[in-house]
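Listed next: structures, encoded as structure tokens.
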Structure P
């Protein structure tokens, strides 16, 4: 447990990753990074030391937050592991790409020049940052996120166990690029907390408060 008022080292990941196909094309997703930035800001306001690992987003760094910019999932893994070595809590709010092209082409992908109507791209799985880091967390706090379409409660609960996190924050596609969100916070003891249609700042403050409850 991290007592209320005690200053801790907090690591937050935010935003998408980009997985390049060639020098000008990449795979990514719709994550804006707002939720992770809100968590970083809330943790800093609470007096904690905060390192924010940010994928490619257009957001200002919150006051009193150390920011590390990354692009790919593999770069994010390196940065998160490095920052969390001396950390007390990790909030993995980033929407990390599950897959990347098997190889990045040195020049522009010119498959269309072959005159074909269908093209294929070989993909390989990216590292699972949450599971990788949680394996060595000890008694430190790790909070993961799960974005599901439809009813994803069972999948989120399974993810909580599989990844080895202390909490999973379940949301849906409506949270992407939105100012407000609804989330379900699942804990390892089987409990749930529902926060409905609140600003991401309000949700972030609730998540930072988990440090005193873990």
Structure Q
């Protein structure tokens, strides 16, 4: 059964077990998908309302982007598990095997690439949530804030899954390049997600 076709209970049971997958990367992708789905909900609750007619076109465009982004993050839940399988096999190769180094290098690069893409998707989701907070129905603004919180968590969680693979790479230049991309995404989008949360909290009378 495809990972995203399981029940929530089944997914969480497997996540909580000693099974190798799903793990932190897949969980981050799922949380990111939940975050942007909340943004999409804001859009659906805004579209068609006379009060928001001036931003109708913008909201519809946001909804289209959000739906595509959620679909990609759902795909990345399974992709993360698929990328880990070759790495798990590579770990079992005897250290004296001359082919181990090259196999490990390929597997680590693939395993790092998926969470890096999850991070990129979460950054894009945060950009959309900024607009949902600014243009969406005031009745659903809390959901834009929740979405930003979830996407920030997913962004940071995926970042840890990049690091856990790059730290084992023999090619330190390649590792550094991947780490730099992850760091740049964190530096840009964590503050932006925090800003969305702060705006929503302020609008709701929070701290």
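Among candidates P, Q, the computation of mean count of other Cβ atoms within 10 Å over residues 125-132 that gave 25.9 used structure Q.
Supply the structure label, taken from P, Q, corresponding to Rg/Rh (Cα atoms, Kirkwood Rh) with the calculated value 1.06.
Values: P: 1.00; Q: 1.06.
The read-out comes from structure Q.
For mean count of other Cβ atoms within 10 Å over residues 21-28, the calculated result is 23.0, so let me know which of P, Q that is. The structure behind it is Q.
Quick one: mean count of other Cβ atoms within 10 Å over residues 45-52 came out at 14.4 when computed from one of P, Q, so which one is it?
Label of the originating structure: Q.
When FRET efficiency 1/(1 + (r/R0)^6) of positions 109 and 157 (r between Cβ atoms, R0 = 41 Å, to 0.05) is calculated for each of structures P, Q, structure Q gives the greatest result.
Tell me which of P, Q gives -7000 when you compute helix-only ellipticity at 222 nm (-39500 (n - 2.57) for each DSSP H run of 4 or more, over all residues; to 500).
Numbers: P: -7000; Q: -28000.
This value belongs to structure P.
State the single structure among P, Q that was used to calculate relative contact order in percent (Cα under 8 Å, 6 or more apart), giving 27. Derived from Q, not from the others.
Here, each number is a calculation from the coordinates, and none is a lab measurement. Nothing here was measured: the structure is a model prediction, and the numbers come from that model. Cβ atoms are built from the backbone, for glycine too; each structure is taken alone.
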